[in-house]
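> Heads up, there are several structures right after this.
Any read-out appearing in this document is the output of simple, stated calculations on the displayed coordinates, not a laboratory observation. Here the structure is a predicted model, which is why all the values come from computation and not from measurement. Cβ atoms are built from the backbone, for glycine too; each structure is taken alone.
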Structure P
Amino acid sequence: MPKIRTTRTKKAPDGFEEIEPILDDYARKMRDAENESHEGKRKSESLWPIMRISHARSRYIYELYYKREAISKELYDWLLKEKYGDTNLIAKWKKTGYEKLCCLRCIQTKDMNYQGSTCICRVPKAQVRAGTVVECVHCGCRGCSSDS
């Protein structure tokens, strides 16, 4: 969640005005997802929309800087410092094999059913048995392997 801007907060670098409406739209979607009813949902299913919005916002910032080169290094660093994007997730996206990673929890081996493995969504679709529904219990991802 981005920090609250006050009069003592450092001003945003040049170029922020151009992407601010889109970031405000993500903030509005995040508020709506947080206020959504949790009734009738499984244990962590209520967090899935929040994680998807956070992922989309981080991916937007990542693509602006690394793919399209539409923002400056100063603005990119400021956005990450102000928590508009997930720094650790973006760092993983830069590594080979993690380009489509949905969340950091899916690559942690500690919380998984089988010790030393990763989440089911990290398994390439070609290696999953036909007819098997692949859905991460942590974030709702249906496959974020780079091979899928």
Structure Q
Amino acid sequence: MRIGQGFDVHAFGPGDHTMLGGVKVPHTHGVVAHSDGDVVIHALCDALLGALALGDIGQHFPPSDERWRDADSRSFLRHCQLLLRERGYRLGNADITVIAERPKVGPHAPAMRAVLAADLDCSVDDISVKATTSEKLGFTGRSEGIAAMAVVLLQRA
């Protein structure tokens, strides 16, 4: 078994939606990011890469590389899945927490779980997506941005 954890954060900016877990969630703001800024997928990728001892998402998809401008973060996740397979691992489970006052995650969590499970070639039951607020404290509490944390357990395939 191998365990990894990841964290990602993005500031809110202009836009009418936020990508979360591969799902377009309507919101009063978008995020400021080089790619689509999907904090759920970015945190999950960092957890997967960390469990494999392969660095972080920025090493694999550097923001200085124009190829990744406005990229769909699901392509990052599918790359991580290939790395898992190549190294003889599969996802045991993933536990993801979104930290934000808004948008509300709960109504979109089932769709996020389905997207993530499809990209990671696992059961929806292996993916947990939940949310919390920061009780109006800090940048997320002031609705200036959004963050996500992820923990994964990898098992030999």
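> Looking at distance in nm of label points 7 Å out along Cα→Cβ at positions 101 and 125, point out which structure of P, Q has the largest value.
Numbers: P: 2.2; Q: 3.9.
When distance in nm of label points 7 Å out along Cα→Cβ at positions 101 and 125 is calculated for P, Q, structure Q comes out on top.
> One of P, Q was used to compute helix-only ellipticity at 222 nm (-39500 (n - 2.57) for each DSSP H run of 4 or more, over all residues; to 500), and the answer was -8500. Which one was it? Write out the running numbers ahead of the final one.
On the way: P: -11000; Q: -8500.
Only one of P, Q returns -8500 for helix-only ellipticity at 222 nm (-39500 (n - 2.57) for each DSSP H run of 4 or more, over all residues; to 500), namely Q.
> Given 23 as the derived value for relative contact order in percent (Cα under 8 Å, 6 or more apart), which of the supplied structures P, Q does it correspond to? Let's see the in-between values first.
Values: P: 23; Q: 33.
Clearly, the read-out refers to P.
> Looking at mean count of other Cβ atoms within 10 Å over residues 21-28, point out which structure of P, Q has the largest value. Display every interim value, and only then the final one.
Working: P: 13.1; Q: 17.9.
For this comparison of mean count of other Cβ atoms within 10 Å over residues 21-28, the top structure is Q.
> If mean count of other Cβ atoms within 10 Å over residues 29-36 is computed to be 19.2, which of P, Q is the source?
Working: P: 13.2; Q: 19.2.
Computing mean count of other Cβ atoms within 10 Å over residues 29-36 on every structure in P, Q gives 19.2 only for Q.
> Something else: Could you figure out which one of P, Q the value 31, 19, 13 for semi-axes √(5λ) of the Cα gyration tensor in Å was computed from?
Computing semi-axes √(5λ) of the Cα gyration tensor in Å on every structure in P, Q gives 31, 19, 13 only for P.
> Hey, distance in nm of label points 7 Å out along Cα→Cβ at positions 77 and 133 derived from one of P, Q reads 4.7; which structure?
Working: P: 4.7; Q: 2.6.
Corresponding structure: P.
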